[in-house]
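Multiple structures are listed underneath, in C-alpha cells.
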Structure P
Amino acid sequence: MKADFENAFRNSTSRWWQFTGVFFITLVLCIGAYTQSTVFKKADNFFYDFLFQTTATGNVSSRVTIIDIDETSLSAVGQWPWPRYLLAKLVKELSGNHPVAMGLDILFSEPDRNSLKNIQLQFQKDFALDLGFTGVPPALQDNDLYLAHIFRQTDIVGARYFYFDHFNKKSPPLRVPFDVVDQSGRLNVNQAEGILTNTPEIEKALKYTGFLNNQSDMDGLLRSTPLLIALKDQTFTNLSLSTFLKAHNIKKLEVLENFFGLYIKADKYKIPITQDGYINIRFTGPGRAHKFISAYDVLNQKYSPADIQGKILFIGSSAMGLNDIHHTVFDPSYPGVETHAAILSSIFENHQVIKPIWSNVFISGVCLFSGILMMLLLFFSFSPMVLLTGTFVWCSILLISSLLCFIKMSVFVSPVLPLILTVFTFGFISFVRYITARKASFTWFKKLSQAQQITIKNIVSLVETRDPETGQHIVRTQNYAKALAVHLKESGLFPDILTNDYIKTLYHASPLHDIGKVGIPDRILLKPGKLTDEEFEIMKTHSHIGRDTLQRSGRNDRDNYFLKMGAQIAGSHHERWDGKGYPDGLCGETIPLCGRIMAICDVYDALISERCYKPAFSHEEAMSIILAGRETIFDPQFVDGFFAVENTIKLISAKYKDLK
C-alpha cells in the first residue's frame, strides 16, 4: 500500500514538472512570436530563405530590360562619373526606340565638372584666366542643362535619396509625382529627416522621380525594401514603383486592405505591402537573370531594338567598382539596379510574397495550440511511441501547411516557432521521463541490492546456525578484504582489475566464502576436537560445494558479477600460493585475485578468534604466522599490503569483536 502511494506520488510529481516545463516553453515562444524578438526573427528568416531556395524557378518578366553601365562601358570611356552629355546621348538613343518607361538608378547631386562652363569658372578661380571656346553650341556648354533638356524630352524617371539621420538646412522644392491615398487608415511609413536630390537644373526637368533607398536585414541580406517613404506629410514612391506607374500612366495610388493586410492598387495590379510601406522582394535566382544590355553597346548601336521597344528600362551600373550591389539569399553580389527589375517581375507575374498582417498573432496562437496539444499528449500517452508519433504528425502538418501556403498563394506564415516549441517540448518531456525512469530504475536496483544483501545475510545466518562460533567473523573478514583491496588499488597494483566496482562487489560477495559449510554434516562441523584425516577431507569439500552452488544460481543470469565473484571466493579462498591448497591445487596468479585477498583475511580472523578446538591468538602472533606464510601460503604482495593496513585491521577487529 505504501509502495503504491509512493509510486503515485512520484508519477504525479513527474507529471507536474512536465506540465510546468511545457507551459514555460509555450509561454516564452508565444511571447517571442508576438513580439518578433531578434532570435526568433533569425529563425523565421532561415526558413524564409529556405523556401525561396527550394521554390525558385528562375523565371523573370520579359517586359523589363536593364541598361548596364558595366565594366566594358567604363573601360571604353575611362572614367566615372561619365560626362553628362554622354549619359544624355545614351538616354536619347534609348528613347528613340520607344520604351514604355525609363527609370534612372543614378543620382546627380553635384554639377558636372566636365561642363565647359564649369571648366571656365574653375580656371578663372584658380588661374585668373578667361577661357574661350569657339564652335561650341551654347546648349552644349553646360552638361547639366543639356542632360536636363534630354530628361524633359524623354520623361525619364529620376532618382532621389532620403536621409533618416540628418535633415536639410534648406529644404529644396519637391515635386510629388504621384498622389498616395491611404484608404486603409493603417499605413505608417517611415518618416525621413532629409533628402538628397539632383542639381536644381536636373530636378526641375524631372516630371517623375523615385527614391533609391534600400534596407538590408540585420544579417546583411536584402529581403525587402520600402516602396513608400514620407517627408513632411508628403508620401513618395520607390524608383521601381514610380517607373511602373509611369509605364501605366497612373497618377493616383490607393492603399487598401484585404484579409492578408495592406496592398497598393495600381490599375489591375495589387501590390502587397507591409504597414510601414515595404515590399518583400521575390528574388527567383542569382543576379543577371533579366535582360542586360551594355551601355557601351547602346552607344555604339550594337543591340536589338526589340529588346527596348515597349519595355520598361532601368539604367544603372553593375560594375563592382561602383559598389551598387546587394547580398541576397541567391547571390552575394546582386546588382542594385536589378532589384528594381525583380520588384516589377514579381508584380507582372503576380508572384509577390505576402506576409499577413496578422501573422504574429496567428503564430502565437499556433504556438499556444501546440503547447496545449503537447500537454494532452503528455496526459494521455504513457507510451513513448505515441508521444513520438503525435509529435511527428503535428510537425509534419505545420511544415506542409506552410509550404502549401507559400507555393500556392505566395503567403508566408512561418512554422518555425511552433516547430521549435513542439520539438523542444518533446525533448523536455522525453528528458524528464528519462530522468524519472532512471531514478525509478535506480530505486528498484537499490531495493534489489538491499534484498540481495538481506538474502546473503539470511544465508550467512543459516551458516552461523550450523557453526555458531563464527560470530562476527563474516563482518570482520568483509571489512578486512575491503581495506586490503583499497590499499592495493591506491598502490597502483592490478589497475585493470581493482576498480571501484570490483572492490564494492568484493565487499558484498565476501560473506559467501563459507556458504558451502551448510553441506557439511554436524558431526564434523561441530566437532569440538581435532578432525581426523577422513573428516578433514569431508570438511574441505565445503569450498567446491559453495562454488558449485553459487555457479548454478548464476547460470541463468550470466551478467550477475556478484554471484560470479562469490563463486570464485568460495572456491579459491583455501588455495595456497605454492599450490598446496584445496580444492583445485591452484598456485600463484592462477588463483583468482578475490580468492587471494579472502585467503589472508580469513586466516587472520581465524587466528585471532576463539574456537572450540583452540584459544584466540594475539594480533602479533597472528601477524607473525601470516608473515611466515609469505610466498608459501599467501601472495607476497598481499602480505605486504596487509601489514601496510595493520592499524586499520586492528581497528576493525576491535570494532566487531565477538560478544561472549
Structure Q
Amino acid sequence: MSRDPRYDILFEPVKIGPRTARNRFYQVPHCNGLGYLHASAMATMRGIKAEGGWAVVNTEQCEIHPSADSSPLVEMRLWDDRDLPALELMAQKVQRHGSLAGVELTYNSYAMASLFTREIPLSPSHLPVQTSNRDPVQCRAMDKDDIANFRRWHRNAAERAVRAGFDVIYVYSAHNLSLLFHFLSKRWNHRTDDYGGSLENRVRLLREVIEDTHDVVAGRAALAVRISLDELVGDKGLERNEAEDAIGMLAELPDLWDVTLSDWSNDSQTSRFAPEAVEEPFVNRIKTLTSKPVVGVGRFTSPDTMVSQIRRGILDFIGAARPSIADPFLPKKIEEGRIDEIRECIGCNICVAHDELAVPIRCTQNPTQGEEWRRNWHPEQAAPAGSQDTVLVIGSGPAGLECANHLSQRGYAVTIAERESEIGGRVTREARLPGLATWGRVRDHRQALLAPRPNVDLYLESELDADAVLEFGFNRVVVATGSKWRRDGVARHHQHPVPGLADTACLTPDDIMDGKRLGEHYLIYDDDHYYLGSLMAELLAAEGAKVTYVTPAGIVSSWSVAALDQHRIHKAVLECCDSVNLNAALASVDAGQAVLECVFTGATRQIPIDCIVPVTARLPADGLFLDLKQRRSEWADAGIRSVDLIGDAYAPGTIAAAVYSGHKLARTLDVDIEPDAVPFRREMTRIEDYDYEDARNA
C-alpha cells in the first residue's frame, strides 16, 4: 500500500531553528506517570513513538529545581547532573529513529506543593498552591533576588538539557502549571513592580527567560515556547487578545511556538464535551503574528482534518498527546496508506487519570501503553502462535474483541461466538449514550482488523452453554461474557442489599440502556462515582422524566476529577436534574418512598419516586466459566487444553481494563511463565548508603 497523495503535505520536512523535523507530526510534551521513577520504561515508550513516525517527541514537564517538586506526581527532573542519564537515554532512543527529542523545562509555582522536598514554591504573589488536594501550602512571592535565582536555575537546566543531547529545549508558560504563565496572567500576578500590572511588565520574565535560554542553546538546539492562549475565565485571567499581544511582543525570539489552552482540563477536554480540533478558534490567528512554525493540538485523529489545518494556515505541525498514546504508529499508518488501521483516540482521558493517580498511564485503545519496556509489548508486533491450537472466544465486548484481535494477529485460528445480534458488548451499548459516540471506536477499530482475516470466524446470536462448548472441540476457550449491573444497591457505601429495594420499581443501567422505563420520576443512586450515573440522569431528563440524583460522595462523578471533566459532568447534572443530593445514601425504600440518609449525621428524609436506578456495582457474568470449571474432567475428551476468564467477566472495571485483560491473555497464550515470578521488569532504586562492592565480596 502507498500513501494517498492528499496527505503528502503532512510528510514535508519543517525547520525548527537549527534542526529539521522530518515531517509535520509532533508529539507535544505529555505526562505519563513514568518519569524519573521508571526511566527505562519512559525512554522506551518515547522511542516507540519515534519509530512510529512522530518527527518530534518531547518529554513530559521536567522540573528544574527542588522547590518546584511535583510529588506525588511522577514527572522528569533536571535538578542536577544525576538526573542526566534518564534523559540521555530518552533522547538516544528517540534520535535512533531519526526524530528530534525535546524537553519541557518547568517550574510549577502555584501548581505544586513540593510535598517531597518540603521546599517552599516561589510565585509571583503570596497565594496558596492550587493543587487538587488543596494542600495547606502557600507560595512565597518572589523578590528580585528570587527572580535572579530562578533565571539561573533555568539556564542551568537548559545547559544540562543540551548536554543530555536534546534537539528542542522548551520554555514553558502554559496550562496554569508554570511560573512563567502565572507571571503572565493577571489572575495570579498581583505585583506592582516592573514584573506586574501592564501586559508588558507581566511578559518581562518570559522574555528574559527566552533570551537566557537562547544564549545557552546558541545554535546547539532549537528553542520552543509553549504558551496558553486563554484561561476561559473571562477578564479575570489571561484572555486570547492579551496572549496574542504577548506573542506579538516575542514573535521572533523562539524557533517554534507551541500554543494551547489553559488549564489542562480545557486543553485536554474529553470527547463527551468537545469535538476534534476544538482549539482552532483560539489558535487560528497565531501564524499571522510570527514567521516561526506553530504547533497546536486538538485530539487530531483524522488525516483530512490534519491536512486542513496545514493548508488553511492554522498550524505548521500537527501536535498530539492523546492520539500519540492511542496509536504511536499513527504517522506511519498514514504514510503507508493504512489509515483504516489507526487506533483512534476516543478522548476518554483514562491516560490523564492514571497520570493524575501517579502511576504509569493506561490507554483504552492501546493496551501496550506503559508496557513497552516492562513487558516488552510492542504496539504493532505480535509473537507467532505457540501452537496450532484453535481458540473459541465467547463474547465480543472490549475484552473478547481485543483478545481475538491479537490472537489472530499471532496466527491462531479464532472463532468468536456472540450472544447478541451485534458485536461490541458494553462499548456498543454505552456509545449510544449522550456524548459517548466516539467510544464506539474501540469496537470499530478491532472489527476493521478482524473482518478481512481468514483465520477469524464470527457467529452472532450464538449463546453457548457448557454442553455446546464441550461439543465443539476447540483447544482453547476464552470466556469474555462481561458483567451485569446489580439491582440491590450493593457497592461502596452499602455492602449488603438496601432494605426494600427488591420490592420496589427498580431498573438497572442495563435495563435503561435496553429501553425499559417505569413511571415519570426516577431516582439515580450513584455509588459508582464514574461517568454512568450522570449519563443515566442526562438520558432520562432528555426524555422528559423528572430526575433526582443521589450520591454518597460530596461531588458528582468524583473519580472523574482525575479525568479532568468532573466539573463539566457536575454542571451537566445540575442542569438536567430536578434535585441533586450530595453526601446522601439510599438508606431504604418503602411504598414508593426513598429514604435518604446523610452520610455524616445519619439524619433521614423521604422522597416520593416512581423508579430507582441504582448505579452501584456490577456482578461478573461468569456462570458459563464456572460451569466449565466444574466439568474439568471432561476437557481432555473434548480436546480442551485451557479455559480462561477475561475482562468484566473476571472482574468488572473500566473499558481500558477489559481491553488490557484481553490483550494480556492473547500475549501470554502458549508462553511459559513462572507462576510465582513478578510478571514484568522493574527498575529498582539504587540505595545510596549501601556498599555494593562490600556486599558482592561478602
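Across the set P, Q, distance in nm of label points 7 Å out along Cα→Cβ at positions 111 and 359 reaches its highest value in structure P. When distance in nm of label points 7 Å out along Cα→Cβ at positions 279 and 431 is calculated for each of the structures P, Q, the largest result comes from P.
Looking across P, Q, the calculation of percent of Cα pairs over 33 Å apart, for residues 247-478 alone that yields 29 traces back to Q. Among candidates P, Q, the computation of Cα extents along the principal axes in Å, for residues 255-630 alone that gave 128, 51, 33 used structure P. Hey, volume of the Cα convex hull per residue in Å³ derived from one of P, Q reads 294; which structure? Value 294 for volume of the Cα convex hull per residue in Å³ corresponds to P out of P, Q. Source structure of the calculated read-out (helix-only ellipticity at 222 nm (-39500 (n - 2.57) for each DSSP H run of 4 or more, over all residues; to 500), -8500) within P, Q: Q. Here the criterion is mean count of other Cβ atoms within 10 Å over residues 415-422, and among P, Q the highest value is seen for P. Taking FRET efficiency 1/(1 + (r/R0)^6) of positions 503 and 639 (r between Cβ atoms, R0 = 35 Å, to 0.05) as the criterion, the top-ranked structure out of P, Q is P, with the highest value.
Here, each number is a calculation from the coordinates, and none is a lab measurement. What you see is a predicted model, and the numbers here were worked out from it, not measured in a lab. Cβ atoms are built from the backbone, for glycine too; each structure is taken alone.
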